[in-house]
Structure I
Amino acid sequence: MVSVSPLLDSNAWSMERKVEPAITIKTPGKTIRLKRAELLGRSSVVQLVVEKDPAYDGRKMTYQALPLYSLLDSTFEGPAKRPGVILQYRCLDGFSAAISVERLLNSSPDKSIAYLAIEPEKKWPVLPSKAGGQTAGPFYVIWANPEASQINREEWPFQVVEFEVKKSLQESYPNIFPDAGLAQDSPVRKGLKVFTQVCFNCHTMNHQGESHVRPDLNLPMNPTEYFKDGILKTFVRNPKSVRGWPSAAMPPFPMDVVSDSEMDNLVQYFKYMSTRKVSDESKGFR
């Protein structure tokens, strides 16, 4: 597994703009790099209106975008199309997570359709959440009809520069999973799903994961080991209500992002994983 180190926001963002932006796509045995002009020249590019853009605090935005199924379907071959395969994306700020290939390759209007928004030479507006005049470019994953497949806010990564085809989530990151004997409908397994949707983008678990912009959530201690009962939920809902400092960057997760039942399952997952710490001698943990 290749670890992705976080890049400095302002430097990485500025460096990306010294050359024509390009997106890198890595599949087993093949790596391609597609420049902005090439992408914008494709016949499948459309103008897509996002009524409530999560990157821009719910503002209405309009993008030139390419359906990801049209970009990726011809790229994927053989093992890359087998069930369970995930696509790991990497962003300039170190944000990284995985989405199932089946989800991204969907072209049915009955479900959510993923698009790659392409920032033109005339830059998009500055992001409210970023300093230094940064935008959501060079590339931004957006969705048409996001409600149909319950697309989470964390599944709208911006400042994307790379996609990589990986094995299934469990094959890629076995140490974030509970014991195989645990019931499929257990709160812990449901909590794992919430974790991979909203936490795994920034945090690792047992030092597994691609994003290192936030602390590991099991080593050396699990949050259920240092938060009193009930405080962890309060912290996830509104981090600044528990602790805050000038550089704090964790966003709140309100009910429309994580429901109360999902929050309960997430806490159960953390409690369970606190008993499954995985040794990592290379990083100095027991």
Structure II
Amino acid sequence: MNVTVGTGPDSWGVWFSEDPRQIPWDRYLDEVVQAGYTLTELGPYGYLPSSSGKLRTELEGRGLKLEAGVTFGDLSHPAKWDDVVKETVSAGALASSLGAKFHLLIDFPYTNLFTGESIAPPRLDEEGWKCLIDHVHRLAGILHQQFGLTAVFHPHAETHVEYEDQIRRFLADTDPEVVSLCLDTGHHAYRGGDPVAFMREYHMRIPYLHFKSVDREIQRKVEVERIPFATAVAMGMFCEPSQGVVDFPALRDVLREIDYKGFAIVEQDMYPAPFDRPLPIAKRTRDYLRKIGIG
């Protein structure tokens, strides 16, 4: 296997393009290097410098490379199409100009992540599902044709593709030549799935991974008490890979078995995060992955 390991702003508590509770972008990049990584995702468009020249200088000066841009938007609502395209083109152009190979597509949540209030049905009707599939294909086409990027769809808790049955249907309904999958091990486990078995079964569609794990006791409490997602994250629901429910040694064995050649971005959702918290965790996680033979 050949797994290239990197990290992303999410592991430093970054969810938005601007937020005073988030670590400054230059400190983030400095700490990525200190943690032992050479690869980063773009994160929310506008968090890192959006000028290609500026960002290139900042990355190259630290020996860092950019691997993926990100679009986070409502993929199942026709009225939101123009907004989604605008963000995708902006982030895709920036990512491509800096040598990235991938672009993540993440659907908008059906709840308010902070209050838990429902803002859309948790499952799409047939019309909504067809719209989501159509929009993903069209965005993937834009990303490939204009920027040479591979679109990787990211199933995510509290969105319309989160459970295994939904992910399987998504893969069945999308063209494997056009759309790939980002398997987020933490979100997959959070929704009761087995990311190790899923990786073995669908690895041909998965060139890109997000490594994270889940504290099972906190996750059970969250389910029983219907705690909003952002509150659950602040409680530590997503934990270090060495401490959670995802069996990373077993995942390593599967990656070896299938001779996996791809990318794995470490993400440990934490928002908001005290500025001094992420770096020690990032260092321990990098050391743990090396210890078990990943990257």
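Rule-based calculations on the coordinates, nothing more; no lab input. The model shown is predicted, which means the values in this text are computed figures rather than measured ones. Cβ atoms are built from the backbone, for glycine too; each structure is taken alone.
Quick notes on this structure:
- Once relative contact order in percent (Cα under 8 Å, 6 or more apart) is computed for every structure in I, II, the highest value turns out to be that of II.
- For P(r) over Cα pairs in 5 Å bins from 0, in percent computed as 1, 5, 11, 16, 18, 18, 14, 9, 5, 2, 0, 0, the structure of I, II it came from: I
- Which of I, II yields 2.5 [distance in nm of label points 7 Å out along Cα→Cβ at positions 128 and 208, calculated]: II
- Computing helix-only ellipticity at 222 nm (-39500 (n - 2.57) for each DSSP H run of 4 or more, over all residues; to 500) across structures I, II gives -12500 for structure II.
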